[in-house]
Structure P
Amino acid sequence: MSEIRPATELFVKAQIRTAGREGVPVTIVHRGDPTSGTVILKINLLNGTARVLVEARAESGRIWMPATATDPMTDAAAESYLSRQASIDPDVWIVEIEDKKGRLWFPGRVAGDEPPPAPF
């Protein structure tokens, strides 16, 4: 059975509010299809580098894949990648998170990152 997903616009706006309550700026850089657009995150580490993560689905739920083999990448490389993606797929949502700690702020996990330890 497939997972019931909220409309992309509602999903993105809910996560923006969650991060905002913690004082973390999140900006919609490119608005895609309001119901089913894919989300790409740029996590700006505020040191000249950024992580770019692309939304994917797995049996275990939502995961985020690094967009390129270079993770993190320079801010200029991230901007170039995101510009290309927006021109290729007008339905894509591009969201920028400014967080020195590099936190995700969206549900799911980053592929390749260590899962958090189980609480005991």
Structure Q
Amino acid sequence: MRELYPQHFAMTFLGFATGLRPSSLRPLRRKGTSPDVLWAENKLLVRRSRTRGDEAMVGTKTAKDQCVHVPAELMDVLRWHVDTQLRHGPQLESDLLFASELGKFRAASVLDKPFRDICAKLGIKK
């Protein structure tokens, strides 16, 4: 993923490391008045969900907010993502950790093509 789709590497890494659903990853905020990434504390606050539209649902699908302590190595990947993968303009200005190029939420299908391509390249059929 890092080689072929570096813009999606951190989201994939975070999902595998934490088991969080993509709908809980897409609305994570890296900055702003209500950030979910607590950089100095190595924590993620999982308290929003997004399935469709331009608004995040307050609360998660399980109706339980979570505070996830993450290892420094994972925080390093998230910092790498912010430093190298967010482009100038709306994407960089957005509060979202995984903002689209327009600075909005990524589509629910954002990882479909990358996973399909990588699975094909690795010979994984299911």
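Nothing in this text is a laboratory measurement; each read-out follows from the coordinates by a stated rule. These numbers come from a predicted model, not from an experiment. Cβ atoms are built from the backbone, for glycine too; each structure is taken alone.
Given that Cα extents along the principal axes in Å, for residues 47-86 alone, derived from a single structure, equals 34, 22, 15, which label among P, Q identifies that structure? Walk me through the numbers before you get to the answer.
Details: P: 34, 22, 15; Q: 29, 24, 10.
Answer by label: P.
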Answer label among P, Q for the case where relative contact order in percent (Cα under 8 Å, 6 or more apart), calculated from the coordinates, equals 32: P
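Which of P, Q yields 16.1 for mean count of other Cβ atoms within 10 Å over residues 7-14, as computed? Please list the in-between numbers first.
On the way: P: 16.1; Q: 21.1.
Clearly, the read-out refers to P.
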If helix-only ellipticity at 222 nm (-39500 (n - 2.57) for each DSSP H run of 4 or more, over all residues; to 500) is computed and equals -10000, the structure in P, Q: Q
